[in-house]
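The data blocks that follow each hold one structure.
Rule-based calculations on the coordinates, nothing more; no lab input. It should be emphasised that the depicted structure is a prediction, and the values quoted were computed from it without experimental measurement.
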Structure 1
Amino acid sequence: MSDKKHHKEKESKHEEVNEPQAEAVATPENGEQLAAEIEALKRQVEDAEAKLAESVQGWQRSAADFQNYKKRIERDNELMYASMKGDIIKKILPALDDLERALQNRPADDAWANGIELITRKLQNILNVEGLKRIEAEGAAFDPNFHEAISHEHNEDFESGHVIAVVQNGYMLGERVIRPALVRVAQ
């Protein structure tokens, strides 16, 4: 009996082992279903990758827009600063002109005149440090970008269209004309 028992146990184990193998064998229906699931998963992966790429592109565009915004704000601030600086310097220039005229007509060896000269030089140095440059005009060809003609005169010493004399100095701040030079021009 023990042989029979042993033999039956072997058969039952053999059947148990065979059953899972039977389930693992793919039928045509299972294969189609599995292929459909794989295709669905592939589509989900592709959709997720597309959404990720779209999100990355959106982030990159936003970062680029922000950088452009920062640059534009910095540029606008620099222009506003230069404009404000130019406006302030324009208001100071008449005082500098008056000081220069006073120095042209000063009495010789007067202590107060030497003080005026010192003040004028200090003011000119401050303005030079800020980037102010005098427009050199005397003897140069008339250029409406830098000069403003107040008269046209006949003069043998100068060619036609050249500056005879500067009535009021012109100034530039960097590359920008703050005030054109008032000049007399030869005909």
Structure 2
Amino acid sequence: MDNVIIGFTDRKKGEAVKDIVADNGFYNVFICTNGDEVIRAANESAGGIVICGYKVAHMLHTEIYEMLPDSFGMLVLLSRKQADLVDNEEIFSLVLPVTKVDVIKTVNMILNYVNEIHFGHSEKEGQKGFRTHEEDIIVERAKLYLMNKYKVTEEAAHRFLQKSSMNHGMKMVDTAKNILNG
């Protein structure tokens, strides 16, 4: 499911993020001002993404993530100083300032990944392609890993996978496997 739960102590920041995602086709958007509200909203939803700050009222993003259902991904928007404090590779982050395009691309990629893993389908389903569904999942996981570890955009992670694959004469899925196993 494509539920978007936004968690910021400052409601104005939450509204700004809501405007970005709502302007790009997301309709199930909820704004929460504390961690308990985020968790409650997630438990009442069928899956999606939580977009939040490093801390939401009295709860750190890591505490919220631990209590989320498995059908949810997390994107944390944070400052450069806070970026070094995010060490969970399952929690994705973007360092502020960030463009609207980067936010939407990252949200779409995380939702696609969550949908593939937990619901067995994706927006690519039904499209003719060169990779199997399982190979697509591996490539998406590698891109998310690169984005999270090196704080790069989805586009940069994709270019890195393409370039590395070409330089080593490998399929992109094999390069992705090497990154994930490396």
Structure 3
Amino acid sequence: MAGQKSELREYLEAFVIAIVLALFIITFIAQSFVVQGRSMEPSLYHGQRLLVDKLSYRFRPPGRGEVVVFRYPADPRRKFIKRIIGIPGDEIMIRDSVVYLNGRALAENYIYGPTYGDWGPKKVPSGRYFVMGDNRNNSDDSRFPDVGFVAKDLLMGRAVVSYWPFRSVGILPLPDTFTK
């Protein structure tokens, strides 16, 4: 009988350790995220599953072109996914379907159609980020007051890997526009 107790205790201890480890990873290192809606098409699709890196922004600031998951400012229980277009100090303007970053037109071959409507110019405030969906005309993003410039403390992390569906498995690339 004593052998059964110790075996049961070993299973229980292993289970508790696994739960604590999983909670640590989800809280501080990485978390799964499911894309909801069409705002990031053609880069990401509804139902696509991603791994979100929650660690790197503790050591470096978010960068232009990165896809981030953040808490929706109007209801922090909801999570949004968008691409960072502007970082603190940048000037953003949209004119004649073209997004301008610091006076330079962005060559956006990753978006779903032209960006309708004019916006700005506006400077991104300190500690905040300008985000947009890749499906610009089907995206609630920084152009609209309910989202606005997103505070750094609302950023949960950056989407780095797609793991489902199988045909989309891989690392999420940074568009050429932001690597030059």
Where does the value -16000 come from, among 1, 2, 3, when helix-only ellipticity at 222 nm (-39500 (n - 2.57) for each DSSP H run of 4 or more, over all residues; to 500) is the thing being computed?
-> 2
For volume of the Cα convex hull per residue in Å³, the calculated result is 116, so let me know which of 1, 2, 3 that is.
-> 2
